[in-house]
Structure 1
Amino acid sequence: MSTFNEEICVPIRSDADIVVARQKGRALAVQLGFSGSDPTVIAAAISEVARNIVNHAKQGEIVLTGVHESSRLGIQVVARDEGPGIANIEQAMQYGYSSGKGMGVGLPGAKWLMDAFDIKSQIGKGTRVTMQKWVR
């Protein structure tokens, strides 16, 4: 998988930053050729992972890039932080599970919205979520 030259990095520390990440993700999606509801779906997935950064890690970043794999074109979203980490990823990925006051749709919701989803987390070191969506 090759990535395009442009990498858009959005620092995440507050609700306002979540809005910026959504807007930049949506704009990149349109630029890459996504249409219909896809740019909104991508923005929603970005919102979910960015919200987790604000709620659990306090700060982190969202990195957006265009990706090209064989004949497919898409967007890659990486959410990373150096927060407390996720003790039980399997539990955190269950729809309806919430470690806080949320509805428990964040990570499983983001996974459901995107075509590819990977999560790595270490206690005390942070979490990295990598997601891709492909242009249809």
Structure 2
Amino acid sequence: MKRILFLCTANSCRSQMAEGLARHFGGPALEVQSAGLMSAQVHPLAVAVMKELGIDISGQHSKSLEAEHLGRADIVVALCEPAQRLCPPPYTGLKWLFWPTPDPVGTGATEQERLEAFRATRDLLKRKVLALLKEEGLLRD
């Protein structure tokens, strides 16, 4: 069993979308979690744009990073600079990745612009998650 942990600032959109994507596209030998430097509510637009792909993340909840998250992971993916900077690799044997990903929260003046920002982030994460799962041999058959 491989375990992937996605880290971000608030665990409200980027890491939640990455978790949902990895869970959806990952095979049975994969366990996925996400956490943030602090916890916040899962953003409704993250839920909405994931639903467009047929992936329901409405049951996921935001979590603050704890040592046990890192202790259980095989692969840790930091999705923003604060998560990468404040969570240096304390454990040997972990694969650490840094995927700087634009934060769609607070972007756009209109609802449509905000949706487009969330879709762009989702699509970027989808490409990266699929590449990682393929590289690790964890894609669902």
*Out of 1, 2, which structure matches 3.7 when distance in nm of label points 7 Å out along Cα→Cβ at positions 27 and 115 is calculated?*
2
*Work out mean count of other Cβ atoms within 10 Å over residues 19-26 for each of structures 1, 2, then name the structure with the largest result.*
2
*For structures 1, 2, calculate relative contact order in percent (Cα under 8 Å, 6 or more apart) and state which one comes out highest.*
2
*For which of 1, 2 does helix-only ellipticity at 222 nm (-39500 (n - 2.57) for each DSSP H run of 4 or more, over all residues; to 500), calculated from the coordinates, equal -12500?*
2
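Bear in mind these aren't lab numbers, they're just calculated from the coordinates by the rules spelled out. Worth saying up front: this structure is predicted, and the values here are computed from it rather than measured. Cβ atoms are built from the backbone, for glycine too; each structure is taken alone.
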